[in-house]
Structure 1
Amino acid sequence: MAAVMLAGLSGCFNMTPDYHRPALDIRQPESFRNASVSGPALLVDDPWWREFGNPEIDKMVEEVLHRNWDVRLAAARILEAGWNVTRVRADRFPSIGLQGTADRRKIGGPRVESGLVFNTLETSVPATFELDLWGRLAAAEKAARYDLLMEEENRRTVAHTVIAETVKRYFEMEAIERRLQITRQSIAAFVRSLDFVQRRYRHGLSSVLAVRQARRILAEAEAIIPDLQQQLGSIQQQIAVLLGRYPSTRPEQVRPEDYFKRLPPVPAGLTSELLQRRPDIRAAEARLKAANERIGAAKAARFPAITLTGRYGYSSDELNSLINPASVFWNLTAGLTQPLFDAGKLKA
């Protein structure tokens, strides 16, 4: 009964300070010049890349989320933080085990063959429970849960960052492919222009200077092609790395003139509370809350630790009489440990 009452007192004293969101000490203006007075609220959807209406972008983003190494590393850290919550939470429950010992000792007698020899065989179920009177273990569990929340938000940050980089590189690839098309069209026009100037020159209607200028313009246009192809290959390899593949290239594709879909402009007057949806800001706040809980755990560690231990089992000097009602033994112990000197470890 006393043990049950002590367990009910677990966490009665909370040493964790109250959490307050840090103030920015910035005076908010009473009104904004471009603020909209009326209109429907803006709904922000997480899959923002679908606004482009490009199936190839959607497919690339899907592959990024499943194969990108940075995203997979962030997901692995979530698993690690989740198991850490389980490990820290387990300290709040009793620890129960199974123990077996066999002991043989001699007492008295100056010679080996003299004296008394005792054999002791034991099998028992030990149990240990720490009474969390000051809330140290509870604060540690809350801190671990905030760490898990932080890692989840960090994964969202990494995912959106990698997705934005992939979409950016994709549009750069499209732009270079379109520039290659325009450059080749210009080269074809310059070839026709050079042929026209040469025919005029052969008939005495144009000077040699005009022919050389037409050849120079054609050569300058043709010199652009290798540089654009090199840029295109580099961007395609960067996209392959973002997709979790080996760096590779592909043949350029023909892009129509309207290959880029122009999105509507961002409306004016968006509330600054949208910043609270950013995963990096939510991760930073979860980190603050975890640190706040660890302050409480550190304060509680300076108070006495109360531990309950017990054992129930069988003890005998003969194996055949070990599991017997006459061999039953049990013990229950309550311990209290108060730190006295630790060279400033707990204070730090």
Structure 2
Amino acid sequence: MKICLYLEFYNFLGGILFKNIGTGLLSSFRGQKEILNYQNIAFVEEWDNSCDILQINTPWLKSIYLMKKAKRQGKKVIVWSHVTAEDVVGVFRFSAPLAPIIKTYLTYAYGLADMVFCPTEYTKSLLVAYGLDQEKMVVLSNGVDLEKYYADMELRDLGRKKFGLENMTIGTVGLVIPRKGTKTFISLAKEFSQYDFIWYGKIYSSMLAEALPEDLPLNVNFTNYVKDEDVLAAFNALDIFVFPSFEENEGMAILEAAAIGLPIIVRDIPVYEGWLTHEENCLKASSDEDFFRCIKRLAEDQSLRQKIGSNVHKLAITRDKIALAKKYEEIYDQITKQ
């Protein structure tokens, strides 16, 4: 068996479009390669006729061409539903008006596949609402690599020194865009001036995305892109992980924080139903006021931090690449026999 793992533009001009970005999409793509390596399944990143399965990560124009080509050759096509019309809103300045067009395009693109991987039941429900056949959808987590993300006190010390963190630290990871909840994060920093707040993630030009305010609180730091070699120390430097995003298909950063055992606060949105449970392995907030209360509770209650962190780490174990590897292999065997 041979798989083509294809991420459009990944190798374009030496990978310039994915350089210094650090998106969940890129983490997922790397994770897929690690899983196939773990299972000793042969794969390439560019399509050739010897491949049995084409696995698409973003169904843009060349991907559509390859999907049609593979199907003409009688090969099987899998596509990841990393992108939905719903999560396009609140990304770039021009993205909201394009959402209906993107929805139509994605409905067509995902419809070409023999199988669609959905990161969560929520994503599956969106695609079913688009009119896609749910029989060819498989809910499959992006997963997390527990060999790459883990708690480490030495790295915690290094991270706190590198980023100048001296107080209890509340942080998050993600692109600095409105959809990720930048305004909520800044309001939290204003409310809790006694704590350090840090956001690890790429900051886009103000021509593309809404700019951060010039008068940021003194206790908040937007670091811009963090190099791969510093990511583990960056996570470990945190005491509380907050993820105020308004829309996700899973949230890779959540799984990474969970792997380290950080107590997590998320916005109460449908994507987390069924795997993140309020008061058990996370705290959920529906408004900025809820986020304030959750921060206060965790900051003042060490036992609650330990409970949430321990329980969410158990979740991460179930989504480790080793736990997912066997399922991948079974799916590939199944689809090639269809």
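Derivation of every value follows stated rules applied to the coordinates shown; laboratory data play no part. Quick caveat, the model's predicted, so the values are computed rather than measured. Cβ atoms are built from the backbone, for glycine too; each structure is taken alone.
Observations on the structure shown:
- Structure responsible for 3.0, with distance in nm of label points 7 Å out along Cα→Cβ at positions 55 and 231 calculated and labels 1, 2 on offer: 1
- helix-only ellipticity at 222 nm (-39500 (n - 2.57) for each DSSP H run of 4 or more, over all residues; to 500) derived as -13000 - corresponding label from 1, 2: 2
- Of the structures 1, 2, the one that 27 was derived from, the read-out being relative contact order in percent (Cα under 8 Å, 6 or more apart): 1
- Ranked by distance in nm of label points 7 Å out along Cα→Cβ at positions 135 and 207, structures 1, 2 are led by 1, which has the greatest value.
- Structures 1, 2 were shown, and mean count of other Cβ atoms within 10 Å over residues 175-182 at 17.5 was computed from 1.
- Parent structure of the calculated result 40.2, given that mean projected area of the Cα convex hull in nm² is the read-out and 1, 2 the choices: 1
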